[in-house]
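Given below, in the form of structure tokens, are the structures.
No lab work stands behind these numbers, since they all come straight from the coordinates. Given the structure is predicted, the values throughout are model-derived calculations rather than measurements.
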Structure P
Amino acid sequence: MTAPSHDAARNALMLTELRLPTIARLWPEFAERSDREGWPAGRFLGGLLEHELAERAKRRIERHRAESLLDVTKTLASFDFAEVPMLSKAHVMALASGDSWLDKGATVLIFGPPGVGKSHVGCGIGHALIDAGYRVLYMRTSELVQRLQAARQSLQLPQALAKLDRYDLLILDDLSYVRKDQAETSVLFELIAERYERRSILITANQPFSGWNNVFPDPGMTVAAIDRLVHHSTIFELNKVESYRSKVAARQQQTQRANDTAQRRRQSSKADDNQHTEVKP
């Protein structure tokens, strides 16, 4: 026996007020099945609560993924570790699970020339951490520096840094493209100092530490920034490897050419079949 209609309407209103949309959607079906199969009250309530929690977790992950600004195509599942043999898949997957290194605000540094997969690996770790319940933000380092510069000019830098503090991991891509002659890149040092041993940073860079004097305003600040980053850090050096991006693009082009050739053959075969089956008057 189903619940009376007035009870159903009242329950729907209360569940809406309590912001329990999944239970509001499922409870009539569960109630009918419970009455039919004689469920204990605890099983009925527990089933509804499990679905509500699962849907909330799903929506939270979707929301965190949207706010992260990560490239949705750059996941660890789509990265071919065989193409970058010096990169330990086991080590990367361990980082992707989060846990202790995020708790102590450790740093991940990925060095290598353009095209070797630095950004892909960083984004892949970010996606995996979001799936594990963490909050992540991806930004080009130059873009973030511009935003922090604007915040400093409007006397809002502490507030801007505080907003970034909500993220368990901040991914700063292409740090080497930041130049100290663009403006006050000291805001980048302030960000690093603010998150030191509190919140984690993942940095990708084309240049090793020796080239970072072009980033910070003076050598002393460069040394201080590097000192904070290397403490509690994991460093991947993807050097002496053919461009991962170029190899992926070459394989895609080869696949496309093979598909085009197969398509032309099918069209030619179909045309031949039509000629042979044509009925003459």
Structure Q
Amino acid sequence: MSGSSDGGGTVAYIQHHLTNLCVGDCDPVTHKAAGFWALHVDTVFFSVALGVLMIVVSHRLGQNLVTGTPGGFQNFVEMIIDFVSGQVKDTFPGHNPIIAPLALTIFVWVWLMNFMDLIPVDLLPLIASGVLGIEYLKVVPTTDLNTTMAMSLTVFALILYYNFKVKGAAGYLKMFLFHPFGKFFVPVNIVMTVIEELAKPLSLGLRLFGNLFAGELVFLLIALIGGTMAVGLGALIWFPLQVVLDLGWLIFHLLVITLQAFIFMVLTIVYLAMAHTEDH
């Protein structure tokens, strides 16, 4: 949502908001990660905090389940569970007890991380700077490529595990040799299958990152309308425009963050379903 520029210029304002709180192997000038041993503390903090929130709320809800006539929040949670269960039943062959809980966890956790993009862009960074003395703070974990690729690589590790478990090492190797064009095109099959397998984590991680990063950038550009253009009498024009644009983009972005969480969940189910299919 909306915020205001600190007067350091449009480029400086955007760069500041797109810079993570980095510790370890970080560039002292740009504050960007300069090596493997760099840690984005804000990304880790908000990811873990939202995960803990999800666990605590789930635990409390589980302890206070009501049969017969449940409350509104329990109805809402049950609706989400039924929705995710329906997606698993429609997409996943057979039965694996880990798939539905995994899909539900992914959907809720990704949605919560995406939802941080709807908080006013200047609110938490200003609080962190003024109260805690933290210069940089990026509050949306899914706008950090490290987060989205870490999740996608975790899903990819499960894909590899179930490929070996269901197909066996020989069956998995056979897929590389004879899929998709048969035994007369083994070199082509190997290249095509490697590309197909590598595309799975890339499609998961890059799609989520790209959409959320773009959404955050639009919020920053809208915030600049109130910060750099709304001066004097110009505020009578630019501030109402900022409010209208902010509200419109917020409503649209609410659909985007939900859709991206849904897509990440569905692709996870689909890829794991493919790993459980012996003839793939």
Structure R
Amino acid sequence: MEPNYSCKINVYSTYCANNLQAPATQMAKTNTLTRYVRMLRIVSHTLIGLLIASLAFPIANQDIKSQLISWWCRQLLRAFNLQVIHLGYAPQQTPTKTMVIANHISWSDIHALNSLMPLKFIAKSEIKTWPIFGYLVSKANTIFIDRKKRQDIKYSINIARNSLENGDNLCLFPEGTTTDGTEIRPFKTSLIQAAILAKATIQPVAIRYPKANDEMNTDVAYAGETTLIESMQKILTMQQPMVELHFLRPITPQDYAVMDRHSLTLHIEGLIRQTLKLL
């Protein structure tokens, strides 16, 4: 049964209508005390994450581990006061053997998606070098790839395929980089092959960070010359930042049976572009 898409749209429309009445208040800057309180919550929650990753993860089974990760991501977003709004065909129950494919804007994309459903991420190897968060991501069963090494990509495809065949849900950002949300880079095709080989369901997700007036909130982006710390600091200064996750209709193996990898990739990219009106 398909989820009630129109109902979700109506809820979101009501939310926007209420906030559009005072856009200046919606995007107003936080005061110094609020920023310090948020920073304290973030530091405390990060320490909790380190304890969970080092003490609980080694002995927890996969289900408990996934629940802990989703809980931690939800609480981190709350510490930043970043509201997640999901639209469309968001799964009502936890799916299995699904590859989520999305455009990529900020570090918070990962936490927003993981707060709604348990996911393993396919990420570039540079993320392992991030302070603290790199360690946490590594402990969350992330599949790291070095796109510069062809043999590493082939290895990653096999790892991703085996993971999907075991019932895991994976997330891929096929742009291979982040943008400020005003564009989409061409999707790379190689790792989508893992979903094809595993005959997995593909769940396209279009991500955007809107302001109260529905313009793109580019200050949230972790892209270009913006560092991770700078991106976090910018979000801390926003009173009510929000992220929209537009879950498009899932693509089943039967749907893409007649497509090759390149055609399927272009199809997914086109769906996300159309949703975000970035044609």
Which entry (P, Q, R) yields the derived value -23500 for helix-only ellipticity at 222 nm (-39500 (n - 2.57) for each DSSP H run of 4 or more, over all residues; to 500): Q
For 26 (relative contact order in percent (Cα under 8 Å, 6 or more apart), calculated) the corresponding structure among P, Q, R: R
Read-out percent of Cα pairs over 27 Å apart, computed value 52, structure in P, Q, R: Q
